[in-house]
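Just below sit the structures, each encoded as structure tokens.
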Structure 1
Amino acid sequence: MRKIRYPLIMSDYDGTLLRSDMTIAEETKDMIARYVADGGIFVLSSGRMTPSIINEAKKLSLKGIVAAYNGAEIVDIQSGERLFQGCLPVNEAIEICRKMEAMGLHFHVYDGDNFYSNDGGELFVLYEQVCQVKGNVIADMPLSQWVEKRQLKVVKIVALMPFETREKVYERMYDAFGDDYLVLRSAKFLVELCDKRYSKGTALQYIADYYGIDRKETVAVGDNQNDLAMLQAAGVGLAVKSAEESLRGKIEFFDATNDENAVGKIIEEYGYTKEN
């Protein structure tokens, strides 16, 4: 058993741990398992909805907790118990939905375990395939009306669009809501809106406190704008080499991509002391 240097490592999933072919390298899986067996705590922190990221955590045989929805939910992997959930006020969720409807956007709203969409087209099907979670298409009324009628506890709202229009959508949503909400680019075809009070950074602090670990003794790894708060909150924050250029100059880049076992190499370099 090797001596642990940083006892908590938190990793983003898509674009960081997951390779471009939607698999995780066997050497990465082995390194995670070894680190956990030696007493380290490895936590997934994702923008994905809770059921999706819990499924991925179970595939890695992880126990403990995960952070979902960019930190707005923290959930026990085995029991499914929600330790923390941060929701948008209903009236504010309705306002965001109405803006997206006025822009003619395909978008989803999430209430924790479920998501609802105004469009069952190609991007919806792709999203279901990636997340391995079935969605609900609302065809008989606008989503804003659905949220109002159900008084839905909305954790996150996501707009989906082709990559070539993502920046324009992001700018318009940021202009409308950036003062009051987290407006984030995540995957290449997503723009996300979340409550500003919750982020992957607040999730890292919650999870460090939960395990009784000083935040300075944590490592965080990510690749995208929605990871920045987590990377800045950690004792060591690292972007994989393939990360979005928008992170450059804000966080240190590690010299390996998600396709080059970046997370496994980071565990080896930072997770353990140099002594055998």
Structure 2
Amino acid sequence: MKPSAAPHPSSLLSSYLEFTGMRRKQRAGEPFLLATDFVYPTTLLPLVLYSLKRGCSLAVASEKVRGYVRTVQQADLPPEGRTYLPAIRLPRAPEDYWDVLGRLENLSANTQLFGNNPEAYHYLLGELVDNIYEHAQAERAFVMAQFYPTSRTIEVCFLDDGATIPGSLGHGTNTPYPTERHYQAILDAARGRSAKGGGERGYGLSSSIRLITSLGGGALIVSGAGAVVAGADGLSPYSLSDDHHLEGTLVSLRLADSDRRVNFYELIE
């Protein structure tokens, strides 16, 4: 793997499962403890939302990670030159989300990523946020991002606690998705299935995945009892056990620095 290449997208699933493992222990009465020496947004952002909803404090073993967790939970706008976007709650009014998108794009500009593909990056972020407002009906929705200078990689995680993809797409298409086939709803959305009232999430997700993979990156979509990993080798679906269900939808992406310029307009619907 070249130094500038993004980690394989399956590692995003591992990061999510790290969160669910901690959640399972907390539900069983064990300490809510982050014991690792390193944490990605795909682990940390669900932990932040879970601790808010359950009113439980997150303990962190590593002093270095403890400082990082405190920063991303409490910070609003990081100082100039920082390589992260803290866990920001999306405003309830859709017209106010441009401020959050501006912060994400400033992070990209500060790190000089996507200089060859600014339009694609702008569309991708806007589409993912639009999906939350249009279809999730969420009480809480967050975004967090972290740039890794050594690998020239950025990870962006979106998370909401609203309607799942199986729920919204199933309602819009009048197609029930049983729990054991929630992954199929995500696959259908990722392949562009649409219906009035719920399907625009599908079209947006389809275009977003094409952009992500064309830029050499990968993505993880978790919703309800299903998960799909998207990468250069296609879409890999997973049916999640009870311990790994998500009440809402998580979309995480990792993108690496690239000299390749993609034809943005050919990739969107």
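When Rg and Dmax of the Cα atoms in Å, for residues 160-239 alone is calculated, the result is 14.3, 44; to which of the structures 1, 2 does this value belong? Answer by label: 1.
For the read-out mean count of other Cβ atoms within 10 Å over residues 168-175, a value of 16.5 was computed from one structure; give its label from 1, 2. Display every interim value, and only then the final one.
Working: 1: 16.5; 2: 19.2.
Here the read-out was taken from 1.
Highest-scoring entry among 1, 2, by Rg/Rh (Cα atoms, Kirkwood Rh), for residues 32-87 alone, is 1.
Largest in distance in nm of label points 7 Å out along Cα→Cβ at positions 16 and 256 among the labelled structures 1, 2 is structure 2. So helix-only ellipticity at 222 nm (-39500 (n - 2.57) for each DSSP H run of 4 or more, over all residues; to 500), computed for just one structure, reads -12500; which one of 1, 2 is that? Working through the options, I get structure 2. The value 32, 19, 17 for semi-axes √(5λ) of the Cα gyration tensor in Å was derived from one model only; which of 1, 2 is it? Comparing all candidates, it corresponds to 1.
None of the figures in this text is laboratory data; all of them are computed from the coordinates on show. Treat the numbers as computed from the prediction; the structure is a model and nothing was measured. Cβ atoms are built from the backbone, for glycine too; each structure is taken alone.
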